[in-house]
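Following are the structures in question.
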Structure 1
Amino acid sequence: MSKVFIAGGSGRVATALIKDLVAGGNEVVAGARHPEKIVQLSGVNPVTLDLHSDVDKLASLMAGCNAIYFVAGSRGQDLLQTDAMGAVKTMQAAERAGIKRYIMLSSMYALQPEKWADYPALAEITDYNIAKFFADNYLIKDTDLDYTIIQPGPLTEKTGTGKVSFGDGDDRTNPIPDVAQVLADVLNTDNTIGKVIMMHSGTTPIADAVKNV
């Protein structure tokens, strides 16, 4: 069992992720600007999280946790301070709090800007991908965290299939429950540490895909 901190704890992906983590026996500290919107479950401690706060404040919220998830997003309203610098500050806070495991929800091809114009769905979110480009690069190059970066294609509200495909591909959509399950499953799989995983809807059961990264 792990005690995990989730930045962006009231969002769509976070809600599904929290349910998966709790079902797996984990304790969750979920942070959001509006903690009253965080799903109410036994084993979930909602806290007020402002990504505009300083690193010391963020580190104090994470104290006692042994893994961090960053699934926050401003939906284009605050890209610099939330999606880019907010993410970086949670990485710095994790290191300050002595937490090694860090799992990032990113965007397909976020680290390959030359690809963005090739896919209409990515071209539409160029500014978001720019923010993720800098956040992902900071995580890889400027921290010593045991990171895993998950880069899905466009998210949908469809029912999860429990099956995925990892690696390069087109911009097929990803049901939110499948993205959440991948995020939950990589938590305790050391083979995913130091990996950037692009995911699409596919035919491989999620547990098998994660095991074979």
Structure 2
Amino acid sequence: MPVIVIANPKGGVGKSTLSTNVAGYFASQGHAVMLGDADRQQSSRLWLGLRPAHARPISTWQMEDDQPAKPPKGTTHVVLDTPAGLHGKRFKDFMKLADKVIVPLQPSVFDIFATRAFLDELAQSQHAAKARVGIVGMRVDARTIAADKLHSFVESAGLPMLGYLRDTQNYVHLAAQGLTVFDVAPNRVARDLELWAPICEWLDAR
């Protein structure tokens, strides 16, 4: 059972957007998905509460004292939306669970600077040693100088750049309905699905 941890200690980088859409992708493939939310804002849990009955089911991963309970039998994929400021014991606990870690990162010098220390911590952590780590650029136009700088930073960190998600209202409108780009007619979100393709390929790889 793969556990995908979405993590970046900096707030406001798009962790919940990424978490909900990763869960939506797995659900679209027919998997039994659980989505856990350890963030104080509980954005992913709120999103689950908005999810309509006709959408492919995604279950809540119960959290007690910020610790995930063991998923019930039948669960095939788990996605965990982690809090800002993740460090110390909580960092170790979540990394012990992780098969893959996705770090969402926006192309600003402040986000890059704040994330560098976290990437170093990941690289040095024995608890994250078994996990594969990848970066997703959030709210990025891949044709811009900002995207080039982000790519150079990720290369210098020795990590794969999984892809870029553009700044679009599609995510805002769909989130308000408890939906993802994988829940609607492909022609409505064709460009976004193109950008997700390499990320999904990485998620599916063993």
Structure 3
Amino acid sequence: MQIFVAGGSGRVATELIKDLVADGNTVVAGSRHEDNIIKLDGVKAVHMDLHADVDQIADLMKGSDAVYFTAGSRGKDLLQTDAFGAVKTMQAAKKLGIERYIMLSSIFALQPEMWKIEGLNQIMDYNVAKFFADNYLVNQSGLKYTILQPTNLTEEPAIGKISLDVNGVTSNPIPDVAKTLADIIKHDNTIGKVIMMRTGNTPINQALSDI
């Protein structure tokens, strides 16, 4: 497939792109900092500004079979990037007839009652932005979505094993989050699901198969 990755210069996106290409896909990766997108055969880097209008974003996605949203402003531009920027990529996908859409979100983003727990109470505004983006995807986008909500991202090496049973804030190595994202597209049983993840004892492919 040709897969579009929004936020293609980020830490998770870099590992995701490697995994998608290793699986035989081609990738169009969009970022405001397109020079920072990993350079691999099968990867095309394009300049993407999530402040642009839907038609401009759609032009970048043409020819793609699926969209991943991994972009984030790291707290600098939550409304226009993390919230409405995400919505515009959904609207662009819908406009083009791209049905499959996979969102990298944040643990408990759809459960505001959890935002006051330790580990989340410092990022309240971020979770508000993700709450609205995730809600739009579920309830208004009309897309075949999957939302992945990992706990805290770490720079640790891959473990390759996860748990989808999450009760609090723990951690996930970035390569494991990326691999889970890459494998979601192989599992149609993940369509229409919100998946929470943490490091665990189940191989990623098995955990997704068992959903």
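Which of 1, 2, 3 yields 3.2 for distance in nm of label points 7 Å out along Cα→Cβ at positions 175 and 191, as computed? Structure 3 accounts for this read-out. If distance in nm of label points 7 Å out along Cα→Cβ at positions 39 and 183 computes to 1.6, which of 1, 2, 3 did it come from? For distance in nm of label points 7 Å out along Cα→Cβ at positions 39 and 183, the value 1.6 is produced by structure 2.
Readers should treat all values here as calculations from the given coordinates under stated rules, not as data from a laboratory. What you are looking at is a predicted structure, and each value in this text was computed from that prediction instead of being measured. Cβ atoms are built from the backbone, for glycine too; each structure is taken alone.
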